[in-house]
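S.K.: Structures given as structure tokens follow.
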Structure I
Amino acid sequence: DNIEMTVSELQKSPINYTQIAVLADDILKNVEYDALRVVFNKFHSVISFKPTMTTILSPEVMEKESESGKVGDLDSYEIEGGETKSEILQNLTEFQFSCVVYNAALENACSELGARMSAMDSSSRNAGEMLDRLTLTYNRTRQASITTELIEIISGASALEG
């Protein structure tokens, strides 16, 4: 298994299906494959995501597996328009791949935003706790200073009386 291509920083600007379809088409035109594997982070919750891999078989492999009975029968549907089964499989594979890549991009975006929300929540909570500790320290120091001044005033008054 070789990694032929990696795509990063898709989230720099909002993405849409058209951009992903162009990227998927570029990949399919420039990579010869039996199976394409798309690896992405699948979103589970704000604090949880799971690395996931999805496989897309090439039209040729899909046709061979259909003929050998490993996948459902592809001939159970009537084909209109004069396209051959291999042409239809090619089109379906291209569409499936672009949908899988788009889904992967959306899952990654959700996972990233969840991780950011969790990090910001933790930061806000930590900042609040730090502010509480600093306020307590400030109030204790101020109270000690006032107590010291009162002791000095009382001591001075006692010395004058005495």
Structure II
Amino acid sequence: MSTEPDLETEVDDRDLRALLARVPSCVVAVTARVDDRPVVMVVSSFVGISLAPALVGFCAQATSTTWPLIKRADSIGLSVLAEQHKNDVRTMAARTGDRLAGMETFAVADGTPFISGATAWLQTDLLSETLLGDHAFAVLSVRGLRVGAKGALVFHEGTFKGCARLVAHPAG
């Protein structure tokens, strides 16, 4: 029987960040039409919650200035980004400037914007929001869904990459 190391009793932010970097996470553009213009933010905490009813969720930084705008919209769009978007993610996540500059987008009948070429698109309604530490956890009900043919973009070890490019992290 092997002996595992003792767990630290105090959690160091750097250790937790290093751990989370090793776990690939899906990259999603969260969009809405606010004051007659498209608004976008990027999250890497997308999660499926329930199949019946169809519920998904994500975390937004509590200090975000974009999330308060998006959450007041009648409809929230989620575009699960594809590998082709890896050079655009930082622009979409920027604190200033036109986050959708150079991005192809489309809107559904009610005006909810989405990112073209994504892996999947979900039209959602905000069901609940809970402040948890330094993030808000949003639960959304899915009212429309389309799955595309492209592989998802993930954030892994500090970089954006396609699912096909994931490699096991060397032990050590």
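S.K.: Using the calculated result 0.70 for FRET efficiency 1/(1 + (r/R0)^6) of positions 16 and 104 (r between Cβ atoms, R0 = 41 Å, to 0.05), pick out the matching structure from I, II.
M.R.: II
S.K.: If P(r) over Cα pairs in 5 Å bins from 0, in percent, for residues 8-47 alone is computed to be 5, 15, 19, 26, 19, 10, 4, 2, which of I, II is the source?
M.R.: I
S.K.: For structures I, II, which has the highest computed value of FRET efficiency 1/(1 + (r/R0)^6) of positions 40 and 128 (r between Cβ atoms, R0 = 35 Å, to 0.05)?
M.R.: Checked I, II; max of FRET efficiency 1/(1 + (r/R0)^6) of positions 40 and 128 (r between Cβ atoms, R0 = 35 Å, to 0.05) sits with II.
S.K.: Out of I, II, which structure matches 2.7 when distance in nm of label points 7 Å out along Cα→Cβ at positions 24 and 112 is calculated?
M.R.: Only structure II yields this read-out.
S.K.: Out of I, II, which one gives 13.4 for Kirkwood radius over Cα pairs in Å, for residues 80-135 alone as computed from the coordinates?
M.R.: II
S.K.: Of the structures I, II, report the one carrying the highest value of percent of Cα pairs over 30 Å apart.
M.R.: Top value of percent of Cα pairs over 30 Å apart, among I, II, belongs to structure I.
S.K.: Moving on to the next point. From I, II, which structure was helix-only ellipticity at 222 nm (-39500 (n - 2.57) for each DSSP H run of 4 or more, over all residues; to 500) = -2500 calculated on?
M.R.: Answer by label: II.
Rule-based calculations on the coordinates, nothing more; no lab input. From a predicted model like this one, the values you see are computed outputs, not experimental measurements. Cβ atoms are built from the backbone, for glycine too; each structure is taken alone.
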